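Just so you know, all these numbers are worked out from the coordinates, no wet-lab data involved. Since we're looking at a predicted model, the values are computed, not measured. Cβ atoms are built from the backbone, for glycine too; each structure is taken alone.
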Structure I
């Protein structure tokens, strides 16, 4: 499927948004809102080879005990000590491996350039994996809308921001992050989430490089 095809971009946008949702604390609303049915639909539209991985993700959530997922979520992402896969860009991009470093400020500047505002109810740092995936969603969604309205200038602007997000931020730190997540997870759900996230971000990085 062509990287700049409208339907392809829209499906990629949906998948970015849905994967971002999976990095919030797991709860029954994941099933109630049919998040995994939507992930399967979006993943299949992006690359039909991802359909089995999307099905495994949904099956892993359905078969897991919610308390086990919450414990694994805490171990992987929160701590309080020995956090196995800290979900912040600065931890993976800056030498000090601490929070709110230069890379954090840089991605916030990119958000502002792209017209992305983090809502008040988002109570985490701006370089959290969910925030960066939601920004990716916004860029892809707006790029798709620009292409549908034949606005070549706007499409090029959003394409450029997409490339910078992948080249300078998300595409650089997600591979080691999902590797740590996969290695540290005790539940199949988070191993499958790591795998699908890694494949998706690799695909976006490749798409950015082809422009």
Structure II
């Protein structure tokens, strides 16, 4: 089995040790490195070549958002999962703009962390459902621009499920469609709304208010 390689970035030693212990017991995950701040992370992730960087936001020297942006610019194939105590939507937007593929609160269950790592490693996005209730996260659907075609019901379903972190297999089973058809709906929807990435899909879902109920 090819394991998902994880790099941990957090300025609290106890938390890093706890995360390492949690991750290492999973049969499909392994920790390939850790750092106490963004600067150290930048100096080491290239050599470690992780699939997923679990990134704290508030750290001394280089913070998580800036570190995420620089890591994604230097290593576009790496995925970043933000792990933080901050619950407001401003932080969510900041991390998504920086290139993070997921956002998880530190008070989440251990199983949620494992699920989030697997989701972002597999190319999906993962957003802690709690942030959907924050006043900074748009709750009402934004009106469509006249120049942008309206999404069909199926296209909207696919984008919403991608934003919620569902895998292709899960979407196919839930919507009773083949993976190839799911891909077609995804491409059409992304073209219609000019969405260039999964992070863009998550932002669009937030604007539409699709995530407010988890």
For relative contact order in percent (Cα under 8 Å, 6 or more apart), structure among I, II ranking highest is I
One of I, II was used to calculate mean count of other Cβ atoms within 10 Å over residues 178-185, yielding 18.5; that structure is I
Value -22000, calculated as helix-only ellipticity at 222 nm (-39500 (n - 2.57) for each DSSP H run of 4 or more, over all residues; to 500) from one of I, II, is from structure I
Matching 3.1 (distance in nm of label points 7 Å out along Cα→Cβ at positions 10 and 162, computed) against labels I, II points to structure II
From the coordinates of one of I, II, mean count of other Cβ atoms within 10 Å over residues 42-49 came out at 14.6; that one is structure II
